[in-house]
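K.L.:
Take a look at the structures listed below.
Just so it is clear, none of the values below were taken in a lab; they were calculated from the coordinates. What you are looking at is a predicted structure, and each value in this text was computed from that prediction instead of being measured. Cβ atoms are built from the backbone, for glycine too; each structure is taken alone.
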Structure P
Amino acid sequence: MALDGISIAALTYELNERLTGGRISKIVQPERDALLLHIKTREETVKLLLSANPSLPLAYITDKNLSGPPQAPAFLMLIRKHLSGARVISVTQPGLERVIRLEAEHLDELGDPCRHVLILEIMGKHSNLILCDSGDVICDAIRRIGSGTSSVREVLPGRPYFIPNTQDKLPLGAIGDGSFWLRLAAWPGPAEKALGGLLTGISPQMARELILQAGLDGSESAAALTEAEKERLRTALERLITRLQEHDFAPRIYYHGEQAVEFSAFPLALYAQEEAVPFDSMSELLFTYYSERNAASRIKQRSAELRHLVTQTMERDSRKRDLMVRQLKDAEKRDKFKLWGELIQSFGYGVEPGAKQLIARNYYDGDAEIAIPLDDTLSPQENAAKYFERYQKLKRTYEATQVQMAETDQELEYLRSVEHALNMAETEADLAVIKQELTAGGYIRARQSAAKKGAARPAKSAPLHYVSDEGFEFFAGKNNLQNETVTFELASGGDWWFHAKGIAGSHVIVRTGGRELTDRGFEQAAALAAWYSSAPRGGKVEVDYTRRKEIKKPGAYKPGMVIYHTNYSMMVTPSLEGLELIP
């Protein structure tokens with residue numbers, strides 16, 4: 001699903017119609033590589049999001065109020081200096097490039113009118129937000145690019161702005177002269193690839209659509225097209241140009257079942273068999289399609305550092321545990337040394353000085369003879385003392401290692417629960433709670449500045465709240481701190497507690513309100529606990545359940561870690577059937 005030049009043409013036309021004449025009343029930088037412009041028109045206040053996020057660059061109108069950092073970054077200060085209060089003159093797209101130009105007029109320090117242009121380049125990892133003056137000289141960019149980074153173009157203050165034609169593509173209007181057809185005839189590959197490779201703004205999806213409309217075989221060589229086939233292709237291209245010139249857009253998303261498979265500014269014959277959901281505007285379509293995807297992308301990026309920390313710590317603990325297993329295996333020899341010491345004490349009186357072994361009867365094993373190595377420089381008593389000392393050392397090692405292994409196993413279990421919480425995180429607040437938890441646990445070093453300003457304000461993130469079709473309330477924690485809230489604050493002793501057996505997952509509480517929980521309620525709660533566990537969604541999951549009063553948390557346990565000794569179990573398939581999520 002590409003935000004190609006044609007989709008941007010539809011979006012730019014809508015933005016120009018809706019924003020021209022409006023004044024920029026507020027500018028916020030909600031993310032490092034995004035701006036939110038509040039533009040007051042005669043009819044409304046429009047919030048325009050411009051994002052140069054390398055993984056998801058886009059622009060759309062949103063109804064969300066997004067906040068920025070407490071201290072404005074330098075680029076935001078520059079944008080505010082030149083665009084705050086400015087009147088939008090136009091929103092345009094050069095050619096069919098993946099570029100949006102917002103030109104605005106304002107008064108300079110002397111009160112004279114001047115213009116600046118805010119440019120959004122939607123070009124994957126090369127995406128950028130650039131402010132230029134009226135002469136297309138760069139004032140600054142949200143992502144500066146020097147000669148050491150790019151040999152094609154510098155994006156630095158004082159440099160001229162231009163769009164590099166690195167792929168030597170032709171404008172769509174070139175089909176009216178011979179240049180496009182000459183290059184098409186010389187194209188070495190299929191005709192479908194040729195359209196995207198030769199014409200600006202044509203995505204692979206649109207190329208396939210044009211080939212279909214022309215009744216051609218997309219895998220056929222471009223050089224082998226007959227004159228009749230070229231004429232049909234020309235007709236399809238001219239039809240596209242006409243729709244662009246007349247702004248005859250009809251945005252829609254195509255769904256296969258519940259899965260969005262494509263979106264487009266025009267109806268596509270390619271997806272005639274799929275369900276088409278029309279939209280009144282391209283901006284509304286992009287907001288619908290990308291808002292959830294954008295949020296997921298942001299959360300994934302923001303959680304990367306925490307994931308790296310958790311993964312590194314788990315790998316370290318796993319290596320430490322492997323070493324402990326080897327130490328325990330070595331310590332299993334301790335009883336042998338104790339036996340040798342006892343047998344030397346019992347039978348060593350007859351050992352010749354300088355003997356290197358003792359043949360003794362093992363009265364623990366039916367008087368079977370056993371050969372015991374001796375240090376020929378030591379007396380029998382000293383040899384026995386040496387073996388007892390080795391026994392005591394290995395015994396101490398075994399006992400200490402068992403304690404350390406239990407602690408390591410508990411930490412690994414805890415870290416797996418944190419990893420699961422990161423997978424469940426849906427908002428910045430969820431991540432803030434996890435970071436707060438890791439900081440309190442000593443996994444993240446608290447900043448010294450925070451200590452000077454006093455205790456950090458606790459992050460707020462509510463657990464999931466469901467209501468069943470029978471009227472029971474279900475609560476599920478999305479992280480360890482929420483699990484503790486669900487179990488020890490929201491639930492009473494008689495409520496039912498559920499958790500996937502032996503794996504990371506949410507604590508699920510059913511608040512019965514004094515009612516008897518039905519068989520269906522038990523199954524729904526168990527299925528909910530399985531759904532929010534680290535188990536695969538497809539198969540059966542074993543879930544433990546018990547009364548809340550049976551759940552205990554020893555003082556030394558980490559957040560979210562509990563014990564219980566009385567419980568029931570059931571096998572369920574992960575599901576949310578019959579449950580309604582309460583916002």
Structure Q
Amino acid sequence: MSQESTSPTNFIRNIIDQDLASGKHSSVVTRFPPEPNGYLHIGHAKSICLNFGIGQDYQGQTNLRFDDTNPAKEDIDFVNSIKSDVEWLGFEWNGDIRYSSNYFQQIFDYAVELIKNGKAFVCELDAEQMREYRGTLKEPGVNSPWRDRSIEDNLDLFERMRKGEFKEGSHSLRLKIDMASPNINLRDPIIYRIRFIEHHQTGNEWCIYPMYDFTHCISDAIEGITHSLCTLEFEDHRPVYDWVIDNISIEVHPQQIEFSRLNLEYTVMSKRKLATLVEDKLVEGWDDPRMPTIAGMRRRGYTPASLVEFCKRIGVTKQENMIEMSALESCIREDLNTSAPRAMVVLNPIKVIIENYPEYQVEQLTAPNHPSDETMGTRQVPFTREVFIDAADFKEEANKKFKRLVLDKEVRLRNGYVIKALRCDKDSDGNVTTVYCSYDDETLGKNPSDGRKVKGVIHWVSASEGVPATVRLYDRLFTVPNPAAEEYFNEKLNPESLISVTTAIVEPSLVTAKAEMAYQFEREGYFCADSKESSPDALVFNRTVGLRDTWENNA
């Protein structure tokens with residue numbers, strides 16, 4: 001069955017439609033095959049949405065399979081984080097989680113079959129010699145001196161490799177393809193190497209591990225994958241994929257199809273570079289809210305819906321391009337604009353004393369949780385004689401464009417009364433510390449009775465009832481749009497990617513804010529409680545995104 005009409009078409013879906021129409025396939029089986037050597041990032045989200053989206057739309061199935069053939073870089077923590085990311089994005093995999101290591105015996109048996117058919121051999125060249133023999137893009141490679149061993153010798157040596165009789169790097173198993181091929185990947189690629197490392201799934205059962213190019217195609221075939229979707233860097237590896245399947249006794253031959261990877265401005269998408277940021281402690285970890293990892297974006301306050309919508313908008317093509325960060329940020333703004341309840345938070349407080357308001361009175365004002373969605377209900381906001389407003393919202397003198405509090409002028413407190421600034425106190429440096437005001441007790445929820453027009457509205461928090469909090473203002477991690485192109489990418493980090501505000505005062509309703517629950521802090525942006533560090537006794541909020549793109553005019 002074809003995809004639903006609401007799903008965007010692309011060249012991959014066109015191929016699938018043709019395969020179903022021609023009878024080549026009667027159903028569709030895809031897979032998402034991450035290597036558990038780091039956290040998934042936004043680029044993986046594109047692949048997740050593509051593979052699982054196709055599985056859903058064609059009433060097929062999608063497997064989650066961990067490509068766990070390199071235990072030196074893999075960890076069970078990465079496995080668990082990947083499972084969590086896929087589920088958080090809203091997708092379900094078919095059946096049990098799969099691992100390439102589930103198929104180690106079958107993969108080994110296929111390697112033995114290739115040896116018996118004279119299509120694989122044990123080589124004793126070391127890594128440096130291997131590079132010398134491989135040739136270049138302009139010069140053909142040279143056959144290994146071990147290429148013409150007898151089948152019997154190769155079988156014996158491969159079994160001894162398995163038993164751990166040789167040192168790491170001393171022996172490898174290679175395919176016999178073509179050392180003169182213009183595609184270097186076909187120049188007798190290694191398919192097994194010796195590694196004396198405990199595996200997170202198989203323990204110490206194996207000391208030889210198959211290479212990705214050998215494992216992936218066989219795993220796909222074992223699982224009956226119909227369309228093996230991968231990014232463009234694997235296009236030159238497809239001939240190896242097809243060669244292996246064509247030369248072993250397996251009936252299923254999946255079709256590998258490549259698409260462009262996601263490149264996003266002001267960040268890096270290489271796991272190696274991301275790992276460098278973590279290992280060099282340039283960020284706080286894989287889930288640092290500045291990281292493009294799904295876990296980091298989730299902690300920052302991005303929603304599954306916003307990431308899925310972003311992946312839908314950028315589409316699937318074979319054309320490599322750089323996606324503007326503003327495209328991602330617009331998706332989260334659109335989502336949170338409709339879904340996030342409002343709250344009031346003052347980041348840089350100065351005190352306002354309303355002199356004609358009863359000194360010890362605490363009045364509960366009713367505020368809507370969303371200005372245009374009554375179904376989100378209301379909340380109570382305490383109002384007192386002393387409140388905090390943001391320092392930027394007061395000036396002793398200002399022109400008509402300044403729609404906030406000015407001496408001898410009026411402004412409305414959000415969801416509250418109209419107040420008038422009378423005078424102010426300053427510290428020794430000339431900074432305003434306190435503003436003295438009067439209020440009009442007839443203006444709660446209505447305009448002044450004498451027709452006075454009050455144009456400005458500012459947010460506020462009760463001085464006695466407000467709660468202190470730490471607010472983290474996150475911004476883009478790098479100062480340049482394409483840091484991956486820089487010789488030293490880690491020297492282009494944005495020194496203002498995290499500004500921690502410890503002076504913030506929040507309205508008391510936020511004490512019960514749940515982790516990852518999004519709020520629009522009035523006039524400040526979208527925020528969420530930090531999932532790792534925030535608690536009712538020590539509130540910590542992360543800025544997801546500002547209310548508007550401030551980078552566009554600064555670029």
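K.L.:
So if we calculate distance in nm of label points 7 Å out along Cα→Cβ at positions 348 and 412 for every structure here (P, Q), which label has the highest result?
P.N.:
P
K.L.:
Something else now. With distance in nm of label points 7 Å out along Cα→Cβ at positions 12 and 260 computed per structure, which member of P, Q shows the largest figure?
P.N.:
P
K.L.:
Which of P, Q yields 1.26 for Cα Rg over 2.2 N^0.38 Å, as computed?
P.N.:
Q
K.L.:
Match the computed value 16.1 of mean count of other Cβ atoms within 10 Å over residues 156-163 to one of the structures P, Q, and report its label.
P.N.:
The read-out was computed on structure Q.
K.L.:
Determine which structure produced the value -0.39, -0.50, -1.27 for log10 I(q)/I(0) by the Debye sum over Cα atoms at q = 0.08, 0.09, 0.16 Å⁻¹, for residues 92-323 alone, calculated from the coordinates; the candidates are P, Q.
P.N.:
Considering all the candidates, the number was obtained from Q.
K.L.:
If helix-only ellipticity at 222 nm (-39500 (n - 2.57) for each DSSP H run of 4 or more, over all residues; to 500) is computed to be -12500, which of P, Q is the source?
P.N.:
Considering all the candidates, the number was obtained from P.
K.L.:
With relative contact order in percent (Cα under 8 Å, 6 or more apart) derived from the coordinates and found to be 12, which of P, Q does the value describe?
P.N.:
Label of the originating structure: Q.
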